[in-house]
Structure 1
Amino acid sequence: MRPVSSFLFAVTIAISISFTADMPTGVGAGTDPHRKVGWMVRESLTDDAAHISAVAHGDGLTVLQWRVKKGMAMRDPEDEIFSPEKNIQTIQVERKGDEYTMRVAKKGEALQIVGSHKMPDLPNPLFVGLYICSHNPEKVEEAIVRNVQIVQAGR
């Protein structure tokens, strides 16, 4: 069975914008270590859309991951950059043109760059928002995301 995800998106056309939020540690009560919550930037709302996301997994891993083109499979580990730190509180994604940078911080610490990836084929407008995925169609996950900020450059 395919994992089921829930999405909550706003549309943006800003070339330079950042998204920051405090994610829950542990991501719900589920047992799948791949359950996740985080930020996602998508070309469309179709299941197989090109996208880039910065996510906190249930097992504590924090990852910048992407699907380069619509319909492609997600490749592991070719299409991922892992944070060396586990159990991150704050995740930020910054877009400058076609480059996306993920920063993370543990509680009370400053944001640190994990990595960047260029996504030249993502069009404008884009769908941007928070999402949660249980990785188990029989399980519904819940997460409380706090301190959500969406900031356009120059504002």
Structure 2
Amino acid sequence: MTDLHAICYLGNEVNRLHQQVWPNLFAEVSELERDAAHWRYAIGNAGCFVASNEDGVIGFVTGQICRDESPMLVNFNFCRIGTICVATAYRGLGIGKQLMLNIERWAQAENASEVRLNVFSFNQAAIQLYQELGFDIRSMAMAKPLTTSAELAIQ
């Protein structure tokens, strides 16, 4: 957990990126302590790999071994990527690719048959990286905002 502060900081980079695109969905970036419990759980209950150099932690990835338990699905272990982040100044240098390869090796050692992740459609750089690593689009999550009762009363 010695990297918790640095992971919180990088987590804020991820949050800032998402919040800029979807401010109605993602909370504004806040003090690092707000998200510490989230990251402590994420890195304590999953596989976590950290990239660092003389500047400190410059990237991380978390993954968790999961299993679909549905009679309609073939049941097997898979690794679900929770978060991957590389500090802005270090993107495009292969660090994200190396982090993903590390989590894949970990997942194989944990008897996972595949790696899954979610990525937001606006994040084209991430989508390109994942496709280069052999990921295929399997599903799409869609959303439709609903009008609330209060909004209807104003109309």
Task: Given 0 for helix-only ellipticity at 222 nm (-39500 (n - 2.57) for each DSSP H run of 4 or more, over all residues; to 500), calculated: source structure among 1, 2 - done: 1
Task: Test item: relative contact order in percent (Cα under 8 Å, 6 or more apart) calculated as 37, pick one of 1, 2 - done: 1
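Out of 1, 2, which one gives -0.43, -1.10, -1.21, -1.50 for log10 I(q)/I(0) by the Debye sum over Cα atoms at q = 0.10, 0.17, 0.18, 0.21 Å⁻¹ as computed from the coordinates?
Clearly, the read-out refers to 2.
No value in this document is a laboratory result; all are computed from the given coordinates. In this text, all values refer to a predicted model and were calculated from it rather than measured experimentally.
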